[in-house]
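Take a look at these structures.
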Structure 1
Amino acid sequence: MERPLTYYGNPVLREKGRAVETFDSDLKALVNDMIETMYAEEGIGLAAQQIGIAQQICVVDVRPPKESEVHFNYSYDGKSTPLDLFMPLAIINPKVEITDSAESLYQEGCLSFPNILGNVSRANAIRCQFQDTEGNSHTLEADGLLARCILHEVDHLNGVLFIDTMEKKDLQKNLTRIKQLKRSHKS
């Protein structure tokens, strides 16, 4: 079931998510709702805070269109498993380690900031340890768009928003819209 999005101005977006301790059918239902919401909003990632829940849960799906090349490297539990076998991916209680601290600039958007885009500098490669909806542990190593998407979503889980790390000139350019958004979504 699709859930309503939480927009900038709602204080839950600044909350650090609680760790998930219970891996049950309610958690699976929540993750499925998050995936459905992400697809309905045409996003590639969604954090629990973005549907009003301060927990350490995010979902991502960065599969390129059919017949398109994958423009990032990754390994899932040490194997080059096809993306279709683990995407959409639920990432629960993530621990992220930067494996390549060189950074790249890329224009990001965020479902909680409609029609606001800006360049954000992020590390090129990461290792993410996390649990799935069954509570099983996994390790995902990634670079490129997959690493960036995970870093963006994990920031959400810690109350950090992409406007906090956006290039200053892009932030200035979007300031009026950001302020309007905040005013209209204060709870």
Structure 2
Amino acid sequence: MPPKKHIFREDILNAAVNLVQEQGALALSVRNIAKKLNCSTQPIYSEFENMETLRDELMAYIREHYLCEDAESYKQVALSFLNFARREKNLFQLIYLRQRGPGETLFEDPNEAKTIHKLEVNLELPRKKAAEMHRRMQYYCYSMAVMMATCYLNFSEKEINEELTEYYRIILSYYKQVKSEEELQHWLERSRNLLI
């Protein structure tokens, strides 16, 4: 009868997350994860074929547990992403500040489909325009997040809130081709549930 299993896939992924949080992405290795779990490397290789497989699953695990947001508000999704960058600098760097392979997605956004749909519905935009608008907002948020995750700049909650609101006004004006302050106010009111 084989020995009873004491270390499971979830344990390994949690240990890997903790390792990156404490020591950064460069510390991520099978040996360091094993040390964190107080075991040999054997249980890790029993669950994962190699370090590349473990890393891929770790990325998916972090996206699911730290980045998937079920917020009703467009602003809440952005705030969640920015707060992740501020609180979890090392995890952010592992996911977003790494060299991409050929054909690999350049920007991972687990909330993208839901978010684009919200813009489509609330702003009465064709899907293509809603996707383009969201992509521009992603670029803006990504640049703020990188500054926070690398300690280049740190934004207060108030500053983040003001920045997101102002940039939303700018891109809303552009994508709705707003011609007056009155028209802008109409679309802001129409999409106020996105800005809560």
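Suppose you compute mean count of other Cβ atoms within 10 Å over residues 57-64 for every structure in 1, 2: which one lands on 16.4? Each step should come with its number before you reach the end.
On the way: 1: 22.1; 2: 16.4.
So the calculation was done on 2.
Comparing relative contact order in percent (Cα under 8 Å, 6 or more apart) across structures 1, 2, the highest figure is found for 1.
Matching task: 18.2 is the computed value of mean count of other Cβ atoms within 10 Å over residues 121-128. Pick the structure from 1, 2. Considering all the candidates, the number was obtained from 1. Highest-scoring entry among 1, 2, by Rg/Rh (Cα atoms, Kirkwood Rh), is 2. Could you figure out which one of 1, 2 the value -8500 for helix-only ellipticity at 222 nm (-39500 (n - 2.57) for each DSSP H run of 4 or more, over all residues; to 500) was computed from? Of the structures listed, the value fits 1.
Each value in this text was obtained by applying a stated rule to the coordinates, not by laboratory testing. Keep in mind that this is a model prediction, so the values were computed, not measured. Cβ atoms are built from the backbone, for glycine too; each structure is taken alone.
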